[in-house]
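Below you'll find the structures, each written out as structure tokens.
What follows draws every value from the coordinates through simple rules; no lab data is involved. Nothing here was measured: the structure is a model prediction, and the numbers come from that model. Cβ atoms are built from the backbone, for glycine too; each structure is taken alone.
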Structure 1
């Protein structure tokens, strides 16, 4: 994937909209419009329409800003036994629901042909209802506290679209908890994959536990992928999946820059890699309101995801 989005691309209209909106003082409203379009159900059934998963497919189904690139690095390094090498992650991992140009197509056999295990990763942030399931394929999902997701998304989206000075954290919070915003889809996303968790080809990991035990995380994902690693290979996967290594390779995971909005700057994909820090950004009232909304929606969906136990102590 190129470092800069070509001027003439599908992203030209939204860039122009945001550029004009910023000048007129409507940057927040324009971003909110784009976010609601992303969260819309209208486009989701079309993403994987007609696609049949195969044994070589590893679906990385993390919700946005929940450690997706970390999960992709783990699956790619395990698939290549610690020797995965790429200019950008989307040169090897398709992202069918992504709107950026230059992403390797879903039907390109190159990534799996180059992997010694014959596996290839597929990135998607779609809910389980829109992702094709096959018992031969593998599915990996990471559960992260929505409060942390909100903070990460604020820094990422206002950075990539050049809107940091136009949208305050308070304004972002009001946008983010709206039912038609991206975070409003989190309960449905988590409920769907949590319901799959007992299937042998599905693994749901908790973000805080991954942070505490990276070697154990590598072992769990290797078991899911049915890949045997020797000690040297395992050590290399662990090293290359650590925060220090991945931040040193930021350009391999960063989004392309949008010339009309950020000039020569690119949005920063990995900010701190920390968990349990929502109190530094959200007030106790905001955290309580967000938790209440997530709990209410999970309850409405009939999900037994243990939200209170996992995420309400932070």
Structure 2
């Protein structure tokens, strides 16, 4: 198979190398038949490779810049991202090409970020950060996580890993997803229809779901008002899941204890936006799920998992469902 890998133009820490490919190929020795591989960094290299490439591995931003563009032989398009909402409505996808994401590559890092954020909220670190900026010495006492109630919206790779970490600390974990049924790291799983009933008992709310028409703005002013006084919120999904102004209002009023946000609407957050100065809010620049040490290797392993299924005529495990948006 002719495979082209296009490294991201905006982040050299995630540049692909031939050694990474060779190592992944060795791990997938059962499908190590000859491949013709090219790796590119420039737009010219991408355009040249796409004349014959049967598989393309690249980031979502590069996909958005290139397509709709000629790709006459393309069969597999592997995006090194899990959420592909920014590429909708997908009418640019070449006919006969399977769109794949790298769902699963983010789980370990995202789970550790989520529990870090919950620990910061429980230990009142976000409030101490505000105190420090305002040069105020106030003793605040946190509490352990054991038996405290966390609600996680989305139980895919990100949310499932967050649930696992929360259970390790003895928390009561409720998951929210589109289908009912047990989850190994949750005490209870509900559908979004039951969310309003659940929020008043939620001490920590973690958003880890994809952005779809059904989830856009789901944590609106009304639902923020349903959370109990002193609750904390973590968002590792997408910024547009939340009414950011309503959240900032609740934080500035002291109704919510704090928030840790990794995703925003828009990104990057512009200078002067109120998010920068909202009390008890910690911001990180969309880094919760990405680890330069493991990301490319894990993504390539997932690509070979899908190539193995493709060769066997089996369902592709990372095929992106355009109709569902994930």
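Suppose you compute log10 I(q)/I(0) by the Debye sum over Cα atoms at q = 0.14, 0.15, 0.16 Å⁻¹ for every structure in 1, 2: which one lands on -1.15, -1.34, -1.53? Comparing all candidates, it corresponds to 1. Here helix-only ellipticity at 222 nm (-39500 (n - 2.57) for each DSSP H run of 4 or more, over all residues; to 500) was derived from just one of the structures 1, 2, and that gives -13000; the source is 1. Between structures 1, 2, the greatest calculated value of distance in nm of label points 7 Å out along Cα→Cβ at positions 26 and 90 is seen in 2. Using the calculated result 21.2 for mean count of other Cβ atoms within 10 Å over residues 162-169, pick out the matching structure from 1, 2. For mean count of other Cβ atoms within 10 Å over residues 162-169, the value 21.2 is produced by structure 2. Looking at distance in nm of label points 7 Å out along Cα→Cβ at positions 74 and 202 for structures 1, 2, the greatest value goes to 2. Where does the value 3.9 come from, among 1, 2, when distance in nm of label points 7 Å out along Cα→Cβ at positions 50 and 298 is the thing being computed? The read-out comes from structure 1. I have 16 for relative contact order in percent (Cα under 8 Å, 6 or more apart), calculated from one of the structures 1, 2. Which structure is it? For relative contact order in percent (Cα under 8 Å, 6 or more apart), the value 16 is produced by structure 2.
Taking distance in nm of label points 7 Å out along Cα→Cβ at positions 58 and 82 as the criterion, the highest value among 1, 2 goes to 2. If you line up 1, 2 by distance in nm of label points 7 Å out along Cα→Cβ at positions 146 and 226, the top spot, with the largest value, goes to 1.
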